[in-house]
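Given below, in the form of C-alpha cells, are the structures.
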Structure P
C-alpha cells in the first residue's frame, strides 16, 4: 500500500461520491464543518481515530480505510491476508461447507471484482461450451455471463440479466471508486446492444436466470451472502452466490442428474 494522494483529497472524493456536503458529514460525524474543511484542504492532519470516524460515516470499504490511514501517516488497522493464509483456514472451511451443503445446485465464491475463487461441482452448468480464454484465471463471473463467448448465448433472458447486472455493477463502481471495476463495466457495456437495457420490474423480488443446458431449460434465482462482521479485508470483500431452482422442472433435472451421477 502506497501513499499516493493526500488524505484530505481522498476524503473529499469519498464525500463527493456519497453526495454529502461538508456540513452533512460534520453533522453525521459530530465534528465541526470547519474541522472537515481543514482536513480536506490539508491544514489539519487527522488522527487515526478521526480518519476512521469520517470513513465510517462515509461508508468507505475496509480496504480504502487502510489507504486513508496510510495517507494520513498512520498504520493500517485492518488486516489483509490471502484466503490461503493459515489464519483464514476456519473461514475457508466455512465457505467450502456452504458450497458443499448447497449441492446439487450451483454455488460459488467471488472476490470484490467478481473473480471466481472457488465453487462446487454444479458450476459446470455455467461452464458448458464457454471459450477457453474466458476460463483462464482469474475467471471473472460477470464477464463469463455477458461475454458472447461465455454462457450469454445460452441465456434465454439475456436482456433481463443484463438489465439487472449492469446497474448493479455501476452502483458498485460508484460506491468503491475501483478503476478495475469501472473498466469491467465499460467492457460489459461494449458487448451490446447499444441501447440501455430496460430497468428490472420493481415488483420482482428475484431475478430469474434462464439458461439452456444439455437440451433442457433451467431456471434459477440466486442469493448473495457477505460477511457483515468481517475484520479482514479479504473476508470483507468476498461474496457467496448460491443458485436455487426456480421451478419444478429445474429441481427435477438436478435430482435426476444426481441419481445418475452427472449434471
Structure Q
C-alpha cells in the first residue's frame, strides 16, 4: 500500500493547505504540486521539493520520482506577488531575489544530479520556471491539451534562468523562439521542440506515466545511478573527451555487482536479482 504524507503551509491546516503531496509505492515517489490556483513555485514550494529530492536520493525504497500537479496548471513559475512584495525591503528586494533564483537553480540541479530518474507529468500550462522544471526532468509526458511558455519578455523580465534548462532540452533556435516571442506552444510543438517525450489523452496520463516509471523502476538502481550521472557529465564535454570518460564509466559499471548479476542472468537465461549497490 502506498504511503501518503502531506507538507503543509500551516501544520494545523489539512487538505487544501498542502503545498506538495507525497505518495510512495512500488518504488515510485510521486510529488504533486498543490499550490492553487496555479501552482506557483514560491520559496516554500521550492524548499519543500528540494527537501523531498534530497531525502529521495538516499532512500533505497525510491527508484523513480514523478513530479505532477493538481488543477489545470502544472506550474505558473515563480510567485511574482511574493517577489514584488520584497521590493519594499531596505535593499529593494535584492537579497530575496538572489535567494529565490539561487534556490530555483539549486532545485533544477538537484533534479539533474539525483541518482534516480525524474519524470515530469504535465497536465495543463507549464510556464516560466514551471517550464524550466519540466525541461530539467529526465523525461516529460504530457496531455494533449498541455501548453508551454517562457513569457518573461512580455513583462520585461526575460526568462534567463528557465533558458538554461530549456536550451538544453529543446533545439537552440527553437528555445530562442520560445524565449524571444514569449508565445505559448501546444503539446505537439513542445514534442517537436524536444521538451516532452510523449503526448497522451488526459484520462490516460497517470496510467502511462506510472507504466514508464514502473519499467524504469525494474532496472538496476546502480546502473541507473551510474548512467544518469554519466549522461549529463558527457553532454558538457567535447566528443573525444566524452568517449574517454564514458569508457571509464563502462569499466566502473562492469565491475559493479549489478552488472555482474545482470550479465550472468542474461547468459543463464534467468531474471536478475539486483543488489542496488
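Numbers at a glance
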quantity	calculated
Rg/Rh (Cα atoms, Kirkwood Rh) from the coordinates reads 0.99; which among P, Q	Q
For Rg and Dmax of the Cα atoms in Å, for residues 146-217 alone computed as 13.3, 42, the structure of P, Q it came from	P
Parent structure of the calculated result 14, given that relative contact order in percent (Cα under 8 Å, 6 or more apart) is the read-out and P, Q the choices	Q
Among P, Q, structure where FRET efficiency 1/(1 + (r/R0)^6) of positions 58 and 130 (r between Cβ atoms, R0 = 25 Å, to 0.05) as derived comes to 0.35	Q
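None of the figures in this text is laboratory data; all of them are computed from the coordinates on show. Just so we're clear, the structure is a prediction, and the values are computed from it rather than from any experiment. Cβ atoms are built from the backbone, for glycine too; each structure is taken alone.
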